[in-house]
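Laboratory data are not the source of any read-out in this text; all were calculated from the coordinates shown. Everything numeric in this text was worked out from a predicted model, so none of it was measured. Cβ atoms are built from the backbone, for glycine too; each structure is taken alone.
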Structure 1
C-alpha cells in the first residue's frame with residue numbers, strides 16, 4: 001500500500017478537528033494554545049503534501065517553515081501574556097478574564 005495525497009489530507013483533517021475542538025472546549029489558556037498549535041501543524045502537513053504531490057516543488061516547504069516560525073513567535077508572545085494574566089488574576093481560565101486593563 002502506498003501513501004498518497006488522500007492519506008495526508010485525512011491526517012491533516014483529523015489534526016485540524018482535534019485542534020478546533022481543543023480551542024473551543026478548553027478553558028485553560030495553555031490548552032487553547034496547544035489546540036492552536038495542532039491547527040498550525042495541520043496546515044504544515046497540507047503545505048508539504050501539496051508540495052510533494054501537487055508539483056509546487058520548494059514553495060510548500062518554504063510556506064511550512066514560515067508557519068513554524070510564526071507558531072514559535074505566537075507561542076512566545078502568548079506565553080508571556082498568559083504569565084501576565086496569571087500574575088494578575090492567579091489563574092489562567094480564559095472564561096473568567098474580562099479585561100487586562102488592571
Structure 2
C-alpha cells in the first residue's frame with residue numbers, strides 16, 4: 001500500500017524515491033485481501049479475529065501514510081519503516097483483543 005502508484009516520493013533521492021509508485025493498486029489490494037483470507041486460518045482464534053487484525057494493521061499504516069504524505073509531500077524510507085511498525089501494532093492489537 002505504501003509503495004502503490006499515486007504515492008509520491010518526498011525527496012528526489014533515497015529509499016522513498018526508489019520504491020514510490022512501484023506497486024500497482026490492484027496487486028496491493030490483492031495482497032490485503034489474500035492476507036485477510038489467510039488470517040482465518042490462525043489457530044486458537046475465532047475465525048473473524050485474524051481478518052479484523054489484518055484490517056486494523058492496514059488502517060494503522062494508512063493513517064501514518066496519509067499523515068506523512070500530507071506533511072512531507074510523499075514517502076521516505078523512514079515513512080515506510082513507520083508504516084511497517086504501525087501495521088504490526090495494529091495486527092497485534094487486533095489479535096490480542
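Structures 1, 2 were shown, and distance in nm of label points 7 Å out along Cα→Cβ at positions 38 and 54 at 2.4 was computed from 1. As an exercise: semi-axes √(5λ) of the Cα gyration tensor in Å, calculated from one structure in 1, 2, equals 34, 16, 7. Which structure is it? The value was obtained from structure 1. Among candidates 1, 2, the computation of distance in nm of label points 7 Å out along Cα→Cβ at positions 30 and 62 that gave 3.8 used structure 1. Can you spot which of 1, 2 the value -21500 was calculated from, given it is helix-only ellipticity at 222 nm (-39500 (n - 2.57) for each DSSP H run of 4 or more, over all residues; to 500)? Only one of 1, 2 returns -21500 for helix-only ellipticity at 222 nm (-39500 (n - 2.57) for each DSSP H run of 4 or more, over all residues; to 500), namely 2. Between 1, 2, which one scores greatest on distance in nm of label points 7 Å out along Cα→Cβ at positions 46 and 78? Comparing 1, 2 by distance in nm of label points 7 Å out along Cα→Cβ at positions 46 and 78, the maximum is at 2. Here relative contact order in percent (Cα under 8 Å, 6 or more apart) was calculated and came to 26; which of the structures 1, 2 was it taken from? Derived from the structure labelled 1.
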